[in-house]
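Heads up, there are several structures right after this.
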Structure I
Amino acid sequence: MRNVVVLGGYGNFGKRIVENLAGIEGINILIAGRNLSKSSALVESLKATSNASLEPLVIDIFANDFKEKLASLSPFLVIHTSGPFQGQDYRVPKACIECGAHYIDLADDRRFVCDIATLDSQAKENGVLVVSGASSVPGLSSAVVDSYQKQFSVIESIDLAIAPGNKAERGLATVEAILSYTGHPLNVFKEGRWQDVYGWMDSKVNDFGGFVGKRHLANVDVPDLELFPNRYSVTQQVSFQAGLEIRLLHLTMVGMAYLTKVGLVKNWAPLSKAIVSASNIFLPLGSDKGAMEVLICGKDKDGIAKQVKWTLYAPKGNGPYIPTLSTIILARKLLSTSSNEGNRSTKLEAGAKPCVGLLQLSDFSASFDALELTFEENSPLEAQEQKP
């Protein structure tokens, strides 16, 4: 029986991954973290319907004996959801490599994800797959761009946006990650050159259409900003923005960013718990509907201007499941293959890499259907040309 260790397994994203993988027979899922009562509670809530074996596990990724304790479990796969990843080193993926376990994380920190390739040779030597950023970005976002890339001779810009509903569950680690760069400079590819913008600034309103409509957005730091310009030979810009549905909360964040930019506040992250508590006062407002948008602009094979806009809609508070899908799909692929030959057939060769080029958009279809997520694709440029 293969052991699957989910670090932070009872957290905002970890519990959703455990719920999904619990449907797989012949595996033992260890729901890991520092809180035994939370881990045990999740085991109890799932064991009646689970096909997998479930166990609570107390483990601290920052403890001196973490590597030894992990190795004693002989894990086949370790899934790391214990953020924030900002400031974390590679102690967890290194421990996985040394004990011969595959590794997947949901990291959204640019440095953590983009530099994971420094472990590539070690991962290959030990025959394991190490993947960072198996989340909405760059896991799903790169799968979207990959699916349309061949329609372009040149990609001039890629603009990505995520707008969660106010009532969607929010994790403390995610909030802490965002606050860590709020008001701080972010190096981005803009106007054909690398330059700085500021976290949670350059606020604007974007119309997502559908049942989501107009939402406020501001600058967010993600790995895509560094990975996409080179991967897709982008000539002008790659941007990523996200926002809060409640205008007051969004503009408050913009104000907080300004205070950091001018040097009045060094870092908002230490106030994460207080800020989350304050924002919870507004939970009755807004909706549980969210959206993700990928806008690709450039020229088609004939050199004619072309745009493709792909929009994913999340109803019924299902938005928080989206960041888990890339990890779930990769984990299921690994668990369904028992040999190196099988791994090669699913393009999951050993090595350490960001989560780009590993998934196709079609891989997400079953998950989208199960969660009632729908997407639309259109060409804003063509629609504009057709107007009288």
Structure II
Amino acid sequence: MGKEKTKKGSGSKGLAGAISGGERPWIQVLAQMHDHTMILAEVPAKKFYYDANAIVDAMADVTGYYDFDMFNPFADLYNYEIEAMGAKMIYGENSMPTIDFREPLIKNPEDLTKLKAKEVDWRNDGRLPYVLGCIELSLEYGSNLGMFCSPFSMAVGMRSFPALIKDMRKRPQFAHELFTFITDDVLLPYLKVQNEVCDILIAVGADAWACVPNLSVKDMKEWVVPYNERLLEKAKKIGVMAMNVSGDYCEERLEKFDANVLHGCFDVEIASQGAPSLFLGMGRWQDYPLEPVLDYLAKYREQGINASIIATLNARLIRDGPVEKIISAVKRIIDAFAREHSVQFLFGNLPADAPSDHIHAGIAAVHTYGRYPIADNLDDIELKIPKRESFKEWKQKISKNQ
């Protein structure tokens, strides 16, 4: 399937049953945690971001250590396709590879014509064998998701954000040509390979650039949603549900919180995923009011639709804490939504230096307050945060028992 043959993972074997989905009696929690995992498991960047076996084993171990419910063995989701097409990258000794925006893949509109003529091997070019290996190996741990970079964020990667915005304003015909190329000639063949090699049926598109305040809701409905919907429809024909995580609400200034803008973001999210699912993403959800979310969901409740919610504890909250604030954020989300809607928690992009005690506390809170059926009064539930050994001590114990 690629340049290097992947092997069966040697990470925590007890994970396969635990994270296969639906078997645990509480709200599920997963994490985006590549930086944190690389440091905690002490895997060099030159191995972690190039060797599928290394990252999957490390992710499995760290997932088991923290008792996450779902396995998410991915990193670097904004770079693989662009790197395979020949973009200049920055390869750090201790960091994830990243696009070199000083020399974008498409410096001017004429470069798109050259790119269209370029033959890309969607199995073998760049680090594509690495990401295909990650998907293939993750099957052992109950995950069967494909991953890709969404059209808007990929356009940013090809052009840079300032240049792309200028294209949308001054050269709309070229911008539409670029988005069509990304959708039809990059993402569709890439998803087809993931389906053929790894048997994926669902793929998730990362789209951090398509958010408020980077874009207005009007911009997203004009430039982001049409191509996400185009990809959804075309990918269905090759047997893949391609869901884009676009439209995140990330307003930092609480005095500028706007429920109408938030609702517009939700419209973008649902259209981009093709399902009634909300992503309370990388914004300050520990501080935002939750009533506007309930107001938006009312129309689904009235129709008897159990809209799903992915609620994120953002990186800054997990790193800085304190523990009491992390627990309060978890409890607040569960109390507001979990009795009437399907809820999952995402620990968003865990920083390398996030204290393990903060992560353990957050997971304990989810598993305690989120136990089904959700209690009528969460204040009546006693939360016990277990005293945990270090990752190294845990790993030694697990190794002895395997």
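Read-outs throughout are calculated quantities, based only on the coordinates presented, and are distinct from any laboratory measurement. From a predicted model like this one, the values you see are computed outputs, not experimental measurements. Cβ atoms are built from the backbone, for glycine too; each structure is taken alone.
Identify which of structures I, II gives the largest calculated value of distance in nm of label points 7 Å out along Cα→Cβ at positions 251 and 291. Please report the intermediate quantities before stating the final value.
Working: I: 2.1; II: 1.5.
Once distance in nm of label points 7 Å out along Cα→Cβ at positions 251 and 291 is worked out for each structure, I has the highest.
If helix-only ellipticity at 222 nm (-39500 (n - 2.57) for each DSSP H run of 4 or more, over all residues; to 500) is computed to be -9000, which of I, II is the source? The partial results should precede the final answer.
Values: I: -9000; II: -13000.
Corresponding structure: I.
From which structure (I, II) was distance in nm of label points 7 Å out along Cα→Cβ at positions 91 and 259 calculated, if the value obtained is 5.3? Walk me through the numbers on the way to the answer.
Details: I: 3.2; II: 5.3.
It was calculated from structure II.
Computing FRET efficiency 1/(1 + (r/R0)^6) of positions 243 and 355 (r between Cβ atoms, R0 = 25 Å, to 0.05) gives 0.15 for which of I, II?
Values: I: 0.55; II: 0.15.
That value comes from structure II.
Ranked on distance in nm of label points 7 Å out along Cα→Cβ at positions 179 and 275, which label among I, II comes first with the largest value?
Values: I: 0.5; II: 2.4.
Top value of distance in nm of label points 7 Å out along Cα→Cβ at positions 179 and 275 goes to structure II.
If mean count of other Cβ atoms within 10 Å over residues 35-42 computes to 20.6, which of I, II did it come from?
Going label by label, the one that fits is II.
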